[in-house]
Structure formats: C-alpha cells, structure tokens
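Okay, got some structures for you below.
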Structure I
Amino acid sequence: MFNNSSVNLDILKQRAYNLRWATVPNGVIPLTAADPDFPSAPEIAEALTKFIRDRYLCYGPAEGLPDFKESVAHFFQQKRKVTASPAFTFPVDSAAFGIFLVCQTFLNPLDEAIIFDPVDFLFRYSVEKVGAKAIPFAIPAGTDVVDFGQLEKLITPKTRLICLCNPLNPTGKVFTRAELQQLGTIACKHNVIILSDEIWSDIIYQPHTYTSIASLDEAIRQQTVIVTGFSKSYGLAGLRIGAIIASNQLHFEQLFKTSLHQSTIHGVNTLGQIAATTALNQCEYWLNDFVAHLHKMRQKCTVELNTMKGVSCIAPEGCYVAFANIKNTHQSSKEIHELLLNEAKVAVVPGLKEWFGEGAEGYIRLSFATTDEILTQALSQIKSILDVL
C-alpha cells in the first residue's frame, strides 16, 4: 500500500494543494505540508460512495452524527485511556479550526496564552486572532530537559491557556508521562486550561509511547480540552474533519456555543464525519502499516540528512517531519529554502518565525510521508547542492 506504484502523481498534481504537488513548479518534489502522498484506505472510499449513492445529502445534527461522537469517544477511552464522553465530543471543521475555537472560547482581548517555541504557526495565529497575547516557551531539541520551572514563571494573572502540541510539530518530540505530569500540575495550580493538540498522536516511533495528558488524573483532565483530527493519520485533509473532546459540561457548553453550530452559520459536513468514523472503526490495519512505512522513511531521512555538509538532524520521536539543523551551512533558513527550491528542485518549509516561531531559525522542515523512491530522489538532490556549498 505504501510503495511507488500506489502513488498517482497525476492526481496529486491536480489535487494536492497547500504547498504540495499542485502548487510547486513542474519537476519540483514537495516535502512541505504534512499530508501523505498515499491514497486513503479503501474502506473510507467505499463508505463515502455508499452514502452518496442514496443521493440524500441532508442536514446533519448540529452536535455531530451519533456514530462519529461514539467512535471518537470510544477511541479515546480504549486507545488513550481518557474518560471521554460522546456527550462532550463534537466534530469541527478540521483540527486547525478546533485550535482556533478553543482560543476563541477561553481567551479575551489582552489575555495571555503560553505556546511552545518552535511550534506550528496555528497556535500563535489563533491566539493573536482573538486579540490575546502569545507567550512563547522554548522547547529544547531532542531529549534535552524541558525547564517547567521557566514555564511556571511565564504564568501571570492574565494567563488563560497553555497550548500543548504533543507530539510536537515541527521537532517530533513526544512528551513523557513525567513531563506531562509537571505541565498538568502547573496548570491545575494556577487554574489554567490546557489546550491539548493530539492530531499527531498516532504517529509514534518505538521505543517511544504516547500519553494523553487528560489520562493522567481527574484534576488534570478537568482542565484539559483535547483537539484532534484525521488528516495526519488517515489522509483526510481535504474533508476538513476534526474533533473536540471536552472534559465537563461547562467547557462543552462554552465551546459548542462559540462554534455557532446550532445556528447553522457554521458546522461540519456529514461526509467528513462518515470518513472519520470509518477510519476509526475499520482502518487501524491501514494506519499500522502506514506507521511501519514511516518508521523506515524516518530512518532513511535522518541518516541521509546527517551525511550532508552543514546539516544535522535528530530523529523525530513522533510526527512524519524531520526538523534539520542547517546552521553550519552559514546560511539562513530562507536562503537554504530558496537554494533547494531553485537548484535542488525540492521544496521544504523554512524555519521562519511566521511558520514555527523564533526558535525555528536555522532549521528546515521536511515531510517524509511519501515513497522510498520519491524520498530517496529528493534527498539525493538536496545533498548534491548542499555538499558543494
């Protein structure tokens, strides 16, 4: 399922947007947005086809399809050991919107939210879009100790949220149970809500294991709102389907009211919910094979990057992106990005503040959710350019 013959580049060049095949110049290999090159599991296509064949595309319930809510809650109960309730679970238009919705619900203008640095730009964007202030907290690379004492020092009377991205995009760090306990204890002590972005939680490489912060204890769970999605695990980005799992009635009511779902001004299409439900109920085998393939690509990517002049890369513990340190090339992230695009014909994401925060300068991010052949070709082209700098 995850070899070169399974990838249709003609279709990708028509449909894969967001910095990928449909948007780069012809001949360029995009290792950019974290979106798989592979088609989704066949059961998902079959479920969608069956639903559409009946030709009734009616309004769905504002709070989400019952099967979707049950499937998501069951997944968190069984796979994440979180006491999740279908009643407090509802679909959202992507995990990205879920992050924004949590910020919109719990932040007022001039409030503060702590975000990691580096981290996906969506956290800073969402916090600032609602008029609040994003306070960066530096997360060191690799297995270096995270200074949670410094995190606590960042909390002020204006702090309302701590934004946890676990595993951490772009570095691939998977937070340990002990680290999460420290973060959760601080949040409870200061009565700060934890926004737990868990969209990457299926993509974990042994011997590392994933722990949801909401599974640690009841006090921490009550402070946590989980946001997740299905694009990273199952290739459903175009269906714009995510979920929010609240831990109590108050948080659920606040989030659902802010979502505008009841007014029909906003909502989630039924097709996305059917696809996600099918993925959770029938496609674990596909996900397991996908992660096994990614483990091989992770190894290839990090080994090859570490052979390149001026480049070093710590193998990610989770996610399917490599965050490569290019400081010894003596060029900026933007300069390396442009060099690779123009000369190596490979598109990567530069470590710019607008993408990942100030802590990303001196890095580039590469997605390896592709075939062995495509990744090998891209890395060879990158190496041919960097080694002659």
Structure II
Amino acid sequence: MSITSVRSLWVSLAGRARKAAGLALLSGALAACNVALPGGGSGGAGVSGSGATEVALLVPYGSSRGTDAGVARSLENAARLAAADLGAGAVNLTVYPTQGTPGGAAGAASQAVAAGAQVILGPLYADNAAAAGVAAAGSNVPVLSFSNNTSIAGGNVWVLGNTFENTAERLLTYAARQGRNRVLVTHNDQTAGQIAQAAIVRAAQGSGAQVTGSVAYDLSQQGIVSAVPTIAAQARATNSNAVFLTGNTSGDLPVMAQLLTEAGIGGEEFRFLGLTRWDIPAEAVQLPGLQGGYFALPDPAPGQQFAARYAAANGDNPHPLAGLAYDGMAAIGAIARNGGTVGRSTLTNRAGFAGTNGVFRLRADGTIQRALAVAQIVNRQIQVVSPAPNSLAGS
C-alpha cells in the first residue's frame, strides 16, 4: 500500500472515529492534561451520615466546548439510571455544573461540600478533577473523577477512566506469556505520547516483559516516515520480539503500522501491541499493518446491556464515557446498601465492583484496575484470545 493510500485511509478513519462520538479525541484530551495533585495516598476517608448517601455529580454544563453539553447530559442520564437501579432511599443525587474549567470545578466542589455531599462523582477533565480534589481536600469527601490521567490520582481523588497503565499491564502480561517478552515502545513526542510511554514502562514491572527501549517521533506524516528506519533498526538491534504502538486509529496508528510492516517490522517476528482500541471505528480492523496484532478491550456483554437499558430509558445512545458515571454510582450504591461509609477503606475493597464494562476496583493510590480482554486481529476480524476475567480478587 502506498503512502498516499495510507494517508487517505487515515483521513477516512479519523472522520469515522470522530463521527462515532469523538471517543479517541476526548480520551487523548483527558490523557494530555498533566496536573499534579498533592496529598499522596491519604485523604477521602469518607463522611458518615444517616439515611441516603448524598452524591454530588460534577459535569461540564456551561462549558465553552461545543461537545461538553452532550457529554454532561449523557453522564447525568447514566448516573440517574444507576440511582434508579439502587432503589428509593439509597442515594440522593445533586448535579453541579463545572463549565468545564478548573475554577468552575473547584467552585462546584466547594458548594457541594458545603451542602453536605458525602461523595463527589466527576468532574470530567483531569485539571478539573485536580481542582475539585484540592477544594474538597479538607472535608474527607472522596472525589471519583471521570479522568483517565493517573497523574492526578491520589489523596482524595480517584480516576474511573480506563488508564494507559491498566491497558499496558494487561497486554504486556499476556504477551510475555506468549513469549513476546522484549518490547520496543514507539510514541509521539507530544505530552500524551510521553504519558503513554511512561505508563508502559511502569506497567512492565512485574509483567514478565522487558522494555528494550523507546523511540519518539514527531506527530506528523513526515515525522513518522522519518522515524520508521530508526524504529526498525532499534527493534533488530535490541532483539525485540514485540513493538508497542501508542497511536490511535484517528491519528498516527494507520501510517505507523503500515510503514513499519513494509520495513519488515511486525507480523510474526515483531508482534504489534496496541495501547488504544483498534476496533473503533470498525473499519480499522481492515488495516493491513494491524493484522496479527494484540489490543485490549472490555468484556462487551455488560456494555451492550448498559447501552440497551440507557437507550430504552432516554431514547438515544449513551456517550462512550457515560458508563463511568454509572460505574461510580454503582460502587457508591454497593457500599451504601451494605451500611458503609463511602470512603477510602470501602472504595478500595479488594473484591471491587461490577461495572458497565466488567469488574473493576479502585486502588489505594487513586488509580483503577479494570478487567480487560485481549483481542487479536486475524484475517481482518477480531478474535478474543484471552477473555476478560470476571473477578479481580486474585490479581
């Protein structure tokens, strides 16, 4: 396939991915916000009370971003669906707009705490979540944010979004068991690419796989073309048997995978591992360069059930991030129904919780572990080669 043909496919896939609700772009935005939150591993001990648990939902109503109102509405609908499932008297849900800004999120968190909130669900963006965490830090109120950026996790803040590190850990562990234990990492030189590379390096510890090196490239077609010979040479010089691709289908992945394959990197000798979803949009599985590669995805059954129930209740399909709001409410409700206080000790229950994409659990450091399946693209079709576990208790 020529570089012109690959570029045309890149443009087509990018348009289809954006049309499919902008998941890849939004995930990139969430990952790129690198905001440190002081507080270490303490905080969010919880606020006890009698009666229904008071939950404050922070969502980006009033934001200047054109897509935020729709995301906020979908998050609210999912949270209300979960609250209804819990039954009357389990939780009281109050919605606070954040305008999609750190200042708005901090103000909303302060207002919620003053009004008696026992747990904050949201906000969406990493810098917003960090600001909300600081605003609520002195109150013992935990913040279950919709971010996937682990740099803000800790103290009284948890991330509910699936993280790069969680995906990388699952893939590296599986790949190592298949003998793909020497992994070269490729990533763009932007903030999101650097975060991705660091997450893979951290995830490799204890996975059975060794990171043999990393190669960064400029996030442009010419940047990828220029980097491919270096990546190929380093893969061979380090005796790597797998290459971790951190790009997504709406960006650099199609060109990178194709040009590396043409350079003799990929296939059986150098198995590709994908940090992002290769099945969004569905046409991505047709990419020649991705054939044989592994990527991670959640158990589809719970997600399909949630989407059907959401559509029946609201008359439209949920945003791809809506399940995070349902998951947060489900965890809060599971604790409340057992008579517990929603706080650090109960949120980090080792058994975890059942969510819209399978089981998950919150860790003491504010990060999340989600059960994921490993899939391989074979003959332009997705084959699950390692199903998502239905329990994390033994992990």
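Quick notes
- For 23 (relative contact order in percent (Cα under 8 Å, 6 or more apart), calculated) the corresponding structure among I, II: I
- Among I, II, structure where Rg and Dmax of the Cα atoms in Å, for residues 61-244 alone as derived comes to 15.5, 46: I
Where a number appears in this text, it was derived from the coordinates with a stated rule and is not lab data. This is a predicted model, so every value here is computed, not measured.
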